[in-house]
Structure 1
Amino acid sequence: MFRYKGRRTLSHNLRLATLLSLVAGMVNICGVLSIKILTTNVTGHFAFFAEEIILKNYSMALTLVAFVFCFLFGSFLSGLLTEVVSRSKVDFSPVLLPVMLEISVLVSVCLYGGYYGLAGENAHWVASAMLFSMGLQNSLVTQVSKSIVRTTHLTGLFTDLGIELAQLIFYRKPTEIRKLTQSIYLRSAIILFFFIGSIAGGVIYSFVELKVLYVACVLLLITLFYDTIRFHFYSLKRRIFEPH
């Protein structure tokens with residue numbers, strides 16, 4: 001799922017997309033319910049930034065700029081770590097470090113929010129950390145899937161889905177229909193699992209509040225564990241059955 005470097009199939013991208021879309025949905029609803037801030041994308045923050053500029057609330061405007069740069073820095077750092085590991089000779093998945101860093105950030109958010117609370121400036125620190133973690137995730141998913149899967153950007157997904165549904169009316173070649181159908185299926189799955197993550201996260205939040213992020217961390221750990229087990233299984237299978 002993460003380690004596969006050949007031609008990625010629909011099943012490869014589906015496994016990647018569904019699990020991490022669940023995580024993104026949980027993180028997003030947690031940010032909305034706990035601190036009333038969107039934490040999986042930056043589009044809305046530009047509108048809020050313009051509003052604060054008009055209202056001459058420059059300190060909040062700068063805070064919103066900081067939110068955007070936290071997401072950007074998460075994306076940059078994920079890309080940097082992935083490239084460094086890919087170019088080195090270490091024997092572990094290039095996305096291990098970004099995913100473990102994302103887990104560490106989300107755990108830190110739980111601990112920080114639980115100890116210091118979420119009022120005032122604390123909410124901004126929590127939002128910054130969550131945006132950073134989603135920048136990490138979106139970047140690594142984009143790299144692994146060769147820009148096919150994005151788990152935190154529903155605006156682009158709905159746009160692409162609308163275009164492909166329109167193309168499905170006119171395209172008639174079997175290869176074109178098959179390609180379009182697979183792409184529509186993948187994008188629909190990402191959207192569906194993001195919504196499922198949001199709803200499940202909201203329900204869990206009503207019981208444990210910010211600790212819902214621990215559930216997201218468990219999902220990330222399961223993803224890493226599954227990927228590692230699958231990778232070693234197929235590596236062993238090739239060594240046993242393929243001729244040398």
Structure 2
Amino acid sequence: MAIVYKKIQENREKGHKMLGILIDPDKYDDTKLEQTVLACNEHSVDFLLVGGSLLMKNRFDVTIDMLKERSKIPVLIFPGNGFQINKKADALLFTSLLSGRNPEYLIGQQVQAAPMIREAGLATIATAYLLIESGGITSVSYVSNTQPIPAEKPDIAMATSLAAAMMGMQMIYLEAGSGAKFSVPNELIRQVRAYIQLPIICGGGIRDANTANEKYHAGADIVVIGNGAEQQTDLIKEVAMVRNQFYN
């Protein structure tokens with residue numbers, strides 16, 4: 001079992017919430033990455049997630065190298081495809097897009113990646129990835145050629161998450177998508193939380209501390225911010241302050 005996952009479980013059992021910052025290497029130059037890492041270190045961010053749907057600039061390995069050199073925060077690979085692998089990372093979210101019906105993202109990419117992950121000696125966390133409708137077409141839905149779960153259908157998200165738990169998944173990732181107009185509905189998170197005990201990650205469309213607070217109270221254990229942190233590093237501080245309330 002990944003050491004990082006043990007930490008997640010321990011925090012969940014204590015009721016401690018966690019904060020992750022998603023870094024898309026295509027969107028960060030060295031200067032911006034340096035600024036973001038400094039803010040993450042200062043405010044004790046729990047995880048740095050690295051990944052993207054395209055990665056056209058081939059900065060994936062460079063980004064992970066910089067993060068490991070400049071921070072002790074665990075680095076998790078959040079892969080957009082089966083080739084986003086780096087042995088320096090602390091773990092890889094071994095995701096399966098259970099909200100869709102495209103076999104390439106249910107199992108195809110995973111089969112291709114498995115031997116390379118094993119060769120790299122990289123720890124994995126089996127993660128059910130559920131894309132939730134967020135008011136528009138996101139990069140994930142376009143690239144994966146899948147339909148998201150309707151935002152007004154929390155029962156489908158609940159049943160999918162329950163099936164994931166029965167299949168042996170270790171975490172549930174509720175994702176509105178990069179650049180989402182709307183975040184994952186609070187009621188949807190509550191319904192998923194009511195039926196499963198697995199750690200829940202929530203990301204996409206979280207642009208302020210109040211929204212992050214709502215996700216925590218709805219049942220998310222980990223809130224992930226990406227575009228918001230990229231555009232204003234002050235958001236990292238603001239959400240970290242909200243997270244810290246759950247440690248009192």
Item to check | For 35 (relative contact order in percent (Cα under 8 Å, 6 or more apart), calculated) the corresponding structure among 1, 2 | outcome: 1
Checklist entry - Thinking of 1, 2, which structure, once Rg and Dmax of the Cα atoms in Å, for residues 49-104 alone is computed, gives back 12.3, 39? => result 2
Item to check | Per FRET efficiency 1/(1 + (r/R0)^6) of positions 25 and 193 (r between Cβ atoms, R0 = 30 Å, to 0.05), the highest-valued of structures 1, 2 | outcome: 1
Next on the checklist: If Cα Rg over 2.2 N^0.38 Å computes to 0.92, which of 1, 2 did it come from?
Outcome noted: 2
Next on the checklist: Tell me which structure, out of 1, 2, gives -28000 once helix-only ellipticity at 222 nm (-39500 (n - 2.57) for each DSSP H run of 4 or more, over all residues; to 500) is calculated.
Outcome noted: 1
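Each value in this text was obtained by applying a stated rule to the coordinates, not by laboratory testing. In this text, all values refer to a predicted model and were calculated from it rather than measured experimentally. Cβ atoms are built from the backbone, for glycine too; each structure is taken alone.
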